[in-house]
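Pasting the structures in now, so scroll down.
Bear in mind these aren't lab numbers, they're just calculated from the coordinates by the rules spelled out. A quick note: this is a predicted structure, and the numbers were derived from the prediction, not measured. Cβ atoms are built from the backbone, for glycine too; each structure is taken alone.
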Structure 1
Amino acid sequence: MKIEQEGIKQITEEKFINLFSVPYTDTKGVKRTWGMASRRNLNELLCSNKNEKPEAIVIASVHDSGCIVVTKEFRVPLGDYEYGFPAGLIDYGESLESCAKRELFEECGLTLLKMSWVSPPIYSSAGMTDESIILIACTCTGTPTSVNTGESEEIETMLWSQEKAKHKLEGGGEHKFGSKAWPLLLMFARYGEL
């Protein structure tokens, strides 16, 4: 398979995400087109090194009360709320720890205590987007609040005990969960830790 770099077309010009038409040649030599989303613009997409720092982080945090920090956030593409973890875009030149501290505080009003582990870059929907994220596990402290969230964000922060996590996960499709949150919530529900 081969991507035809010179034929890539940017379809939208948005601040946080863009759509592209990507021509490629399949394994039988047939020319095809693939639609994709990216956080980059056309120049960045054509010049980018796919091994550079990921665009975003997701923060799986256990509060010093022993509960896991869960967000319930309105997501425009779903037209509904999604249960997940605090997350956000990494600013240019920002370290992962600084980004985790900032996002945990902005979205949840919580203070990062210690990072436990950091994942390699993760691609959650490689059939749709080139976006990669870093998953960070940490501990935190403080009282959840949404006072620092941006105008375009509607986020409720909850502290779930192991029992509450079990109950929510057994909802039979009653709730929508983020793909990065589901396996870690399941692990927390079963073992009480990340």
Structure 2
Amino acid sequence: MINVSVFDDMSLCTDQEVERMIPLVPEPRRSEALGFKHTFGRFACLKSYLMLADLLKSEFGLEEFSIEKGEHGKPFLTDHSDIHFNISHCQKAIAVVVSDKPVGIDVESLRRFNDGLLEKSMNPTEKEEILKSEAPEETFASYWTRKEAVFKMQGTGITDNLHHILSGGVTTGTKVNREKGYALSVAW
């Protein structure tokens, strides 16, 4: 079972909405959110937590939970090792996934990429597909988010295995939202 929630109405990313959400989250998350300088960081921190809480309640009946982070920053539920989740956000969207097996998610805004990043992150086949694409920014973002989702699922952080991470037999799914300007991938 995999369930994804996406929020992409960024017109609601306001100081007023941050103030409204603050009392809805427990203290550790409240402090984390208020530690961000800018409205977007605060908003994303609070909104992603509330999205996670909704998914955990609807999918697993969980009313209360606490989050810790592993060695490379992968979050996990303290008392529920059988429930997995992951969170990602960019300027265009916030995404949360829950599952009964290890899972990762990444969302990125569609944007130009430079040759250095292309060389560092893509293998020759991927580079060729990106460069021949009618929408290279979308194709690049699709590959990038798939790779990031796999790393997040594995809990390793980005390693130097960028060229071959997608050849390891992990299942991924990607959606590009051209209208809203982002790509989202899930790995399981």
(message) Quick check: 0.75 is what I get for FRET efficiency 1/(1 + (r/R0)^6) of positions 92 and 140 (r between Cβ atoms, R0 = 30 Å, to 0.05), calculated from one of 1, 2. Which structure matches?
(response) 1
(message) With helix-only ellipticity at 222 nm (-39500 (n - 2.57) for each DSSP H run of 4 or more, over all residues; to 500) coming out at -5500, pick the structure among 1, 2 it was computed from.
(response) 1
(message) If you rank structures 1, 2 by mean count of other Cβ atoms within 10 Å over residues 4-11, which sits at the top with the largest value?
(response) 2
(message) If Rg/Rh (Cα atoms, Kirkwood Rh) is calculated from each of 1, 2, which structure is the one that comes out at 0.98?
(response) 2
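Hey, mean count of other Cβ atoms within 10 Å over residues 156-163 derived from one of 1, 2 reads 16.5; which structure?
1
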